[in-house]
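We did not get these values from a lab; they are worked out from the coordinates using the rules stated. Worth saying up front: this structure is predicted, and the values here are computed from it rather than measured. Cβ atoms are built from the backbone, for glycine too; each structure is taken alone.
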Structure I
Amino acid sequence: MSTAEARIGIAAGLFYRSNGASDGAADIWLIHGFAESSFCYRYVIDAARLAGYRLHAVDLPGFGVSPARPDCATIAGLAGAIARAIAERSAGRPVILVGHSLGAPIAVDATGDLDGLARGLVSVEGNLTAADTFFSGQAIHYIDPGAFKADFSAQIEAYKRLHAAYAGYATSVALADAETMWRLGRDVVARSENDALGAAYRALSFPRLYYWGKAATTDQAEAYLSAHGLANQRFEAASHWPMIDIPEAFAEMLDSFVRGVV
């Protein structure tokens, strides 16, 4: 029987939320997107369907309550940070990575530093093509990080009228480090040239699943999935944050995926 652990902690300098399990069939690491925080996974962490796994949702450096670090403001830098946290908490255990939006290419990069621990990856509307940088990529139009954050925050505040999920996102954006946001946004544009992020995702040697909805997935990403025959599952009646809008369906998807790979 699983024993309880602390529900929050620090791993390799990163704040994390946990479901408190000390063991389970696998360790699932939940990685948030651009200017987001672990709070977006609050319903997943407590999902009864996932009680048989050990879950960690992290705040990446510069986001949530994890302090910004000069070496962690690019996809590669953030991937290194999450890989170190996983190595500290999940050494010798099967690991499943879940990346939301920009968190997906960060998760993909992190797998290269995990020495074979990674058994599978779920990309939740993760970046595949250059068109998928429509939020984060706005950074290339700014020379001042503060101005970028201010305008981005105002944009998200306006979106709160469209869907309730943006309210939580707006709070995370308010906590985000402007310099990290700006540098990461510019980096993702550079890394997305020639759909290189999609190519990196396709190159993974273990099972992967792309989880997406029609409302927020770009036409280019949808075409990319079809053109390359990538395993995918479409969800309905949810925004870009299915883990918030339809947490039970999200947990069912994740449980089914993990059972198939561990």
Structure II
Amino acid sequence: MLDREQIEAYHRDGYLHVKQLFTPEETEELASEMVRVINEWGQETIGWPGPWRARYLAEEEQQTTKAVFMHNPHFYSSTWGRVIFHEGLIGAVQDLIGDVVQWHHTVLHAKPPEKGTPFPMHQDYPFYPHDALDFIDCLVHLDDTPLESGALQVVPRSHKDGPLEHITGQGTAPHLPTDKYHPDFIDSIPIAAKKGDVIFFSYCLIHWSNVNRTNNWRKSVRFGYHKADMRPVNKDLNEPYNNIIAGGFKTNPSATA
């Protein structure tokens, strides 16, 4: 699926942009189904809460941004259930972390037109910490995403620092301290993408995105996959941890021949 240069680039930089992994027909079906999911089941919010908003937004915008987040769209659409096993998506993940791949989550991040919410610099690790680092987030683009739409921006090679301490607690989403980790201080690379493109990135990669100031939606869906022998941090070792195996076969280490 992926060539050697792509695999080396992912492990070196912490991310990989694969263009047109989904065909136009596949993307159109997914986008159409997602619009229906949003219309029937979605709820608009201002986006992530927290003190970081004062550093990323003008005062008059801090409570007026818009976002639609939807976890598990396969609860509403069989199309979104099937795509968990998409051959191209899983093939790329296997090339990057190995043959046995376990699905972890699917979540829509949609930025409505004109004032779609930004996201502060952060890693995804604090949201779902596991006991190893072979965890890949896959951002599937359902719309063209020019820079002004609030495209994903990444800090190359930042994944090599491993999990970092985030600001957490009541009333805020996990984010990196804004006095150190902010676009004013840290260089990042924006990734303009087209519908059907997928950006693969380590859950330890620092990333963020700006406000969508276009007249169009910016809908993207994040899939999380990891090696099947990984477990959530602090989960009791005697408690089973199983989820959908999207590629390969999960062996039982305690099974006897």
With helix-only ellipticity at 222 nm (-39500 (n - 2.57) for each DSSP H run of 4 or more, over all residues; to 500) computed for every candidate in I, II, -5500 is reproduced by structure II
Mean count of other Cβ atoms within 10 Å over residues 141-148 gets 19.6 when computed on, of labels I, II, structure II
Working back from -0.66, -1.03 (log10 I(q)/I(0) by the Debye sum over Cα atoms at q = 0.13, 0.17 Å⁻¹, for residues 13-124 alone, computed), options I, II, answer is structure II
One of I, II was used to calculate relative contact order in percent (Cα under 8 Å, 6 or more apart), yielding 31; that structure is II
The highest value of percent of Cα pairs over 26 Å apart among the shown structures I, II is in II
If you rank structures I, II by FRET efficiency 1/(1 + (r/R0)^6) of positions 5 and 77 (r between Cβ atoms, R0 = 25 Å, to 0.05), the highest one is I
For mean count of other Cβ atoms within 10 Å over residues 37-44, structure among I, II ranking highest is I
